[in-house]
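What follows is a set of structures to go through.
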Structure P
Amino acid sequence: MVLSDGGIDVPEAYVREAANVDAIEGGYLKDVPKALNELGLDTPSYTYGTNLTIDELGAATANGDSAIASVSFPGGGLHAVAVDGIEDDMVLIRDPAGSTYKVTIQDFMQQWDGKAVIPTP
């Protein structure tokens, strides 16, 4: 999603390979910034952050670039979603599973583990 936002169209298999995603075990968010760079997305640059606050996530997406956040599934496990920004008390999300939606900051904070790949100036 973030690659296509930057005008880069590559097959999903290339993205999985660049991000070291295992078909069974999945991947790690910390590997995403390197993969984005390897696949040609260098502006903006992205960094992996842990223990981020909602204010930091909001500031990182304020200029229109998306972040990639790690959220937990209700039944367990983690999932990455694109965070397009924060408006009022709502977090704007694009899910790679195919949906776009808004959730309250309160609901987002219950699922977010504070980890994200954020755009940096």
Structure Q
Amino acid sequence: MISFTIAEWKKMKKTSMFFIGLLFLFISTFVALFNYYYYHNNIILGSEGRVLWGQLTLYNSSLLFPPLLSIFIGMSFLPEFERKTLNMLRANRISMYKLVAGKIIALIGIVLPLQILYLVVYSSIN
């Protein structure tokens, strides 16, 4: 399993995935801040931090995180289908479970730093 994860980590386009993740982070921040400042007059005093945190969390985790994961998974699996290496791996009796698990573990290595960055950026709100 570790050899599959290392192989998938070497094959992934890590910089492009990281910049796509940053783009999604900036988009969610921009939309949430726009909504926050647009309705700023209707917010009860003293609850601004929680409202802003709720807006940012809503747009990042609920609306934009599932498409981000699907883009990452697509970028991870697309080379296997383009180069037709999936058929070769099946012919060589490589476990598909280990292949998919290796890809998912390698993707966690990219998603986790983005989530830590999200936490660092948004923990400074309060």
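When relative contact order in percent (Cα under 8 Å, 6 or more apart) is computed for each of P, Q, the one that comes out at 48 is Q.
Here distance in nm of label points 7 Å out along Cα→Cβ at positions 76 and 108 was derived from just one of the structures P, Q, and that gives 2.8; the source is P.
Which structure, out of P, Q, was distance in nm of label points 7 Å out along Cα→Cβ at positions 20 and 36 calculated from, if the result is 2.7? Value 2.7 for distance in nm of label points 7 Å out along Cα→Cβ at positions 20 and 36 corresponds to Q out of P, Q. With helix-only ellipticity at 222 nm (-39500 (n - 2.57) for each DSSP H run of 4 or more, over all residues; to 500) derived from the coordinates and found to be -26000, which of P, Q does the value describe? Traced to structure Q. Upon calculation of FRET efficiency 1/(1 + (r/R0)^6) of positions 52 and 84 (r between Cβ atoms, R0 = 41 Å, to 0.05) from the atomic coordinates, which of the structures P, Q produces 0.25? Answer by label: Q.
Computing FRET efficiency 1/(1 + (r/R0)^6) of positions 60 and 100 (r between Cβ atoms, R0 = 25 Å, to 0.05) across structures P, Q gives 0.45 for structure Q. Given a computed value of 0.94 for Rg/Rh (Cα atoms, Kirkwood Rh), which structure among P, Q does it belong to? Only one of P, Q returns 0.94 for Rg/Rh (Cα atoms, Kirkwood Rh), namely P.
FYI, it's all coordinate maths here, none of it is from the lab. Note that the structure is predicted; figures quoted are calculated from it, not measured. Cβ atoms are built from the backbone, for glycine too; each structure is taken alone.
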